[in-house]
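Q: Take a look at the structures below.
All of the numbers you see were taken from the coordinates with simple rules; none came from a lab. Keep in mind it's a predicted model, so treat the numbers as computed, not measured. Cβ atoms are built from the backbone, for glycine too; each structure is taken alone.
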Structure P
Amino acid sequence: MPSAIRTYGFLSAKLKARISKTMPPETMDRLIKARSLPEAVQFLRGTAYQAIEEAYTATGDLRAGEALLHERELRLYTGLFRYLDEPVLSFVRALAARYEIDQVKNAVRLWFDAHVRGRDVAGKSGYLFRGTIVNRMDVDAIVRAADIEGVAAALSGTPYAAIARAELPAAQASRSVFSFELALDRRYYDEAFAAAASLGGRDREAAERALGVDVDLQNVSWLIRFKDFYGMGAEDAMSRLIPRGRAIKPAAVAAVWDSERGSRGAGGIGLDLLGRSYPGVGAMMGGGGSAAKLAVLEAATRRVADDEAGKSLCGYPFSIGVVLAYFTKKRAEMRAVMTVLNAKYYALAEERIRSSL
């Protein structure tokens, strides 16, 4: 196995230089204070996000800019492939598979809308990413598929074909793709943790810690969908959480559901879900119903991810931690930019925008 200095010496310096070029706080503040979406987009001119401004100016379509940003986010990973050797290369490839899974989800959602829900999806496939990430697939063939077997056939040669055959019949019957998407998420984390296990001691520890925080974020997202969109009970929700998270354990999820009724579990939810694993965060979880607690929980977990990235950047420079910090910082910035732009599209108040970042 190559030495840590050989593996990360050049890369660490390169990534830290990229991170230093993040969007200045004053530019983000101008975005938030902009009076309209067109004005906010104009503030992207001369920044690393100028391509979004150009796409929006040319088309008037914010989704075109969002698709461009997602492609750029993917290239954070694929752009590093040429600098890496095994087993680090396989780990970063496993992380990049997240975007391939998003590619599958987006295509299957369009197929589902057209063939199960009977909706018009004309023109919507133009936003799909068509490049190869890890496995070759034809996303247009997925959208055009006549039935579930056609979807699976379009995914032939990928690990997602078996998931489609196993999960889409039930999804079709229930008119909801959540079980299919949850199965894809589980596979992603299975593969990512397996790739992390092949790393050396220091790298493995950093990778598993970062993945654990990421699982927590994904589980919060699923909890919000379970409760708000599917009306799922606490026990059912608990059984569906993705394992290996650092803090959000199934036994504590009931406190979120109980908090809607003001049970005694509500006050301690911050400690139950985050406090023991992420000291200092539990104090953020005050009163309010389950929706408010889940929103605060999501913001708190994002803050934890950012703190973990900061520690990696200030710590030992010759480890996977610097690479993971780069991904976390850049993804957070991209998310913040799109959150502000989408908020401007819906003309949301400045205070509400700031609370969602």
Structure Q
Amino acid sequence: MSVTDSEQRKNRILEMIIEAYVATTNPVGSELIAKRLRCSLSPATIRNIMGELEEEGFLRQPHTSAGRVPTDRGYRFYVESVMGIRHLSSEEVQQLEGLIQPEELEAEELFDRVCMALAEWTHQAAFVVAPTVKQSKVRQIELVPVGVHKLLCVLVANDEMIASHLVEIQEPMTREEAMALGRFINTELVGLPFSELVSCLERRLLAETDSFYYLVKRSLTILQNALSTEPQERLFLEGLSYLVSQPEFSQKPQKVHEMFKCFEDQQDELLRCLHHTSDHKGLQVQIGNDRALPSLSECSYLHAPFFIAGELAGCVGILGPKRMDYARLCAMVDGMARCVTDVLNQWEHS
């Protein structure tokens, strides 16, 4: 038998072990693989191949008398070199679109709905790393006095995203003054990226000859304060109950506690981890310790990017145990990301 045939046989056995382990959560023995192969390979031959896979780091044996289970390296090799690529059917795409495209949906509601739909659809924890107004252009800015020295600054982006911030002001402002300042801001700044507002106003202030110097100065102070507290990205998360109910975690209360603490206290680190791996390459799969946080080392997460006007805007994904149906779930995550891109670009051109 040629080397190629030998490797194909080895890959097929690894694939069947992973599929069986995903389905049963039990270590997989050679007898089960022999029955499923329905060929002339004996359990002894299969055991030898499983031993080779173990030596290469793709499998491990939890106990001496037990079958084998995949390692992180085994899952990684399976995803990259063995697993077939699956795409959603047209019916599944239509189902997704129906879940996330009701009329009059705002961006915040869209990302909430995407998370809930993906969690229910996959029975995994689902997340969206979404852009904030800082990554968009100004559609409108509203200023509303809510006290003698407090002002509500509402930032509305051209892609339906809204953010509001309570700003402390030194000089009292009447409602009429706030409306006049709002008119100035919307006349001068609509259409500019939120990320450029402060630098634009600072340049005008440095000129000192601007006839609107006072309005520019007040606008700069307010927008600096508002944008300084606006994050670059937001994390939407749903379906944690699906994650903690998996057999891997149901009997490990300490591990569940660590995961919940991570979601509560380490969102910035999780965002950085996802941001590091989110790019234009499409679907990404992180398994176990692949850049994961220590508290999520027993998990895998799959995520795919979505775009606004061709620019990377965020990602959508799922988080679950390493023992997951990667082929099916990769197709679902990729399909959802494509649907989100379509919706956001419809808004961009509406």
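Q: For mean count of other Cβ atoms within 10 Å over residues 22-29, which of P, Q scores largest?
A: Q
Q: Assuming 0.90 is FRET efficiency 1/(1 + (r/R0)^6) of positions 70 and 182 (r between Cβ atoms, R0 = 30 Å, to 0.05) as calculated from a single structure, say which of P, Q it is.
A: Structure P accounts for this read-out.
Q: Further, regarding this structure: Among the shown structures P, Q, from which was the value -15500 of helix-only ellipticity at 222 nm (-39500 (n - 2.57) for each DSSP H run of 4 or more, over all residues; to 500) calculated?
A: Values: P: -21500; Q: -15500.
The value was obtained from structure Q.
Q: Then there's this: Here mean projected area of the Cα convex hull in nm² was calculated and came to 22.9; which of the structures P, Q was it taken from?
A: Clearly, the read-out refers to Q.
Q: Oh, and also: One of P, Q was used to compute FRET efficiency 1/(1 + (r/R0)^6) of positions 110 and 246 (r between Cβ atoms, R0 = 25 Å, to 0.05), and the result was 0.35. Which label is that?
A: Q
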